[in-house]
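The structures considered in this document are given below.
Read-outs: derived from the displayed coordinates by stated rules, not from any lab. Everything numeric here is computed off the predicted structure, so don't read it as measured data. Cβ atoms are built from the backbone, for glycine too; each structure is taken alone.
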Structure P
Amino acid sequence: MRGLLVAVLLATAVACSGSDTNDLTVFAASSLTDVLPDLATEYENETGATITTVFGGSNHLAAQLRDGAPADAFLTADARLLEQVGTRDRPVNFASNRLVVAVPAGNPAGVSSLADLARDDLRVVICAETVPCGAATSGMNSTINADSQEISVRAVLSRLSLGEADVGIVYATDVASEPEVQPAWQQPEACPCVTYTAGARTYRALPFLAFLTSPVAQGILTRHGFATGEPD
């Protein structure tokens with residue numbers, strides 16, 4: 001039944017492809033920077049729509065939306081933010097991710113355990129607690145002596161890739177996408193620590209939300225390292 005619903009919604013979008021009424025602006029968490037362009041391209045090919053993407057820290061994007069920034073859909077790792085920005089219909093859970101303790105390639109500081117996150121001689125960078133990756137980090141059962149707290153997970157990843165930090169906490173998908181960064185040690189996969197949720201702020205975004213849970217979209221997410229499954 002869900003597959004039929006996706007097909008109907010996508011068919012509706014295709015029927016409108018003669019105009020710009022199904023063109024979308026999508027605000028998305030920075031951790032979706034690598035995968036969303038692939039998702040957007042597939043959706044554009046199927047429907048004829050054009051998707052404009054805007055990336056940033058989830059809280060920063062939510063603040064822009066509250067201030068009146070135009071966006072048809074908001075993809076975030078903090079579903080509570082959707083209540084603040086106003087959405088149409090029921091939000092959709094479409095992927096999940098997990099935290100990884102990461103280091104610059106080659107692990108020059110020799111980080112080997114969670115205990116190293118408390119060392120004074122290491123430059124430790126994490127996300128601020130106000131963004132989803134930081135909120136998840138604060139739930140880790142470990143003492144963290146952070147030198148810097150960044151406003152997005154991509155900022156943490158950048159510090160690591162440039163060698164401006166000895167160790168940081170990012171998502172597994174970030175490590176997979178950046179050749180200059182690696183896991184600090186072999187970390188067993190745990191239950192996903194964050195769930196990505198999409199909310200439609202206009203009715204024309206509803207077919208895109210349905211697309212995110214389609215087999216094609218879920219396959220794209222899996223190839224980028226996200227965990228997928230039937231949304232709640």
Structure Q
Amino acid sequence: MNAPSSMFQDRIDAGLALATHLQHYKNVDGVTLAVPRGGVPVAFPVAKILQLPLEIILSKKIGHPTHKEFAIGAVSLTGQVISPHAFASDEYIKQETINIREQLKASYAQYMGERKPTPLKDKIVIIIDDGVATGYTLLSTIEMIRKEAPKKVVVAVPVASKQAAQKLSEVADEFVCAWIPSRFHSVGEFYEDFTQVSDEEVIKMLNPHPPPAGGGNEE
């Protein structure tokens with residue numbers, strides 16, 4: 001797609017640019033799933049413009065038992081993907097899955113409060129992040145989401161490397177990207193402001209209308 005005239009000002013600006021490429025999904029039976037934390041301020045204006053619910057997709061890698069930084073799989077709140085070459089015992093994978101899922105449940109409650117995830121069956125699912133360098137994390141996310149039988153899986157990002165764009169285009173039903181630069185080193189280089197997003201900012205965007213303090217009517 002055509003490159004913007006300059007870098008994105010910030011993630012909100014990137015989301016506004018991305019939304020122009022997603023107008024055909026306005027008011028569909030779907031949901032936007034942001035990858036926290038950086039994907040949330042990108043997805044926020046997209047969800048608003050498309051008039052779709054905004055939620056988050058949480059996942060975390062399972063590290064190899066002796067080399068934790070080496071991923072042998074990934075776990076989400078509802079799914080799991082394990083490499084066929086994991087070289088780890090079933091018991092280890094089972095226990096790691098339980099531990100990781102507990103962490104994800106705590107994170108989900110922190111961000112979403114008491115809101116329950118929307119069932120994805122027969123929905124158009126739009127996964128949004130602030131950019132993608134390799135695409136490996138999103139590939140496992142797509143695989144887990146497909147287990148919930150959505151109607152369509154769309155991956156949408158403001159910027160991506162050529163390699164990641166190619167991989168994701170092959171796996172997602174549709175890959176939407178506002179900018180695929182000829183040279184790519186990191187996602188942050190395409191933003192004027194790439195400040196880390198705080199938990200408080202994420203919570204505010206995901207819960208724009210919090211209940212009144214006390215939860216009851218004042219006399």
Problem - Among P, Q, structure where relative contact order in percent (Cα under 8 Å, 6 or more apart) as derived comes to 26 - result: Q
Problem - Origin of the derived value 15.0 (mean count of other Cβ atoms within 10 Å over residues 94-101; candidates P, Q) - result: Q
Practice task
Of the structures P, Q, report the one carrying the highest value of distance in nm of label points 7 Å out along Cα→Cβ at positions 22 and 142.
Solution key: P
Exercise for the section: Output the label of whichever structure in P, Q has the greatest value of mean count of other Cβ atoms within 10 Å over residues 158-165. Expected result: Q
Practice task
Work out the source of 1.01 here, i.e. which of P, Q gives that when Rg/Rh (Cα atoms, Kirkwood Rh) is computed.
Solution key: P
Exercise for the section: Looking at distance in nm of label points 7 Å out along Cα→Cβ at positions 46 and 150, point out which structure of P, Q has the largest value. Expected result: P
Completion exercise
With mean count of other Cβ atoms within 10 Å over residues 38-45 computed for every candidate in P, Q, 16.9 is reproduced by structure P
Fill in the blank from the handout: From the coordinates of one of P, Q, distance in nm of label points 7 Å out along Cα→Cβ at positions 86 and 118 came out at 3.1; that one is structure Q
